[in-house]
Structure 1
Amino acid sequence: MLIIDSKDCENIDKALKKYKKKFEKSKVLLQLRERQTFTKPSIRRRQEVLKAIYKEQVSSGKFE
């Protein structure tokens, strides 16, 4: 549950903006999307390895 501390003189738009930022930082929506479909652990590991390989190639300068 997200709790927003708002002052009496604070505008509702500012409070809503704070709520949206907290909601994004909590990554609730990402977890929800992740849980909608099941991915096998082997596929998840393969994707992590491919991502790591890509990051390594980018950092070494092979991709520009």
Structure 2
Amino acid sequence: MARVLISMPKEFLERIDQVADGENRSRSELIREALRTYIYKQKIRQSTTSSKNAELLESLLE
């Protein structure tokens, strides 16, 4: 697995650690899941945008 170094405010990191501890997970697990969720939501947004654009093009071509 690759390692990544990121910078963030100390307060944000403390909040991440609180959530991870509350869920009995590591900081890395929590951040990985958050990024997976973000990427998944981006794919859905892109798919929705593509569908809307296709519908718009179809209506213009009619």
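Just so you know, all these numbers are worked out from the coordinates, no wet-lab data involved. Every value quoted in this text rests on a predicted model; they were computed, and no experiment measured them. Cβ atoms are built from the backbone, for glycine too; each structure is taken alone.
Given a computed value of -27500 for helix-only ellipticity at 222 nm (-39500 (n - 2.57) for each DSSP H run of 4 or more, over all residues; to 500), which structure among 1, 2 does it belong to?
The read-out was computed on structure 2.
From 1, 2, which structure was distance in nm of label points 7 Å out along Cα→Cβ at positions 5 and 37 = 2.9 calculated on?
Checking each candidate, the match is 2.
If distance in nm of label points 7 Å out along Cα→Cβ at positions 29 and 53 computes to 3.2, which of 1, 2 did it come from?
Here the read-out was taken from 1.
With mean projected area of the Cα convex hull in nm² computed per structure, which member of 1, 2 shows the largest figure?
Top value of mean projected area of the Cα convex hull in nm² goes to structure 1.
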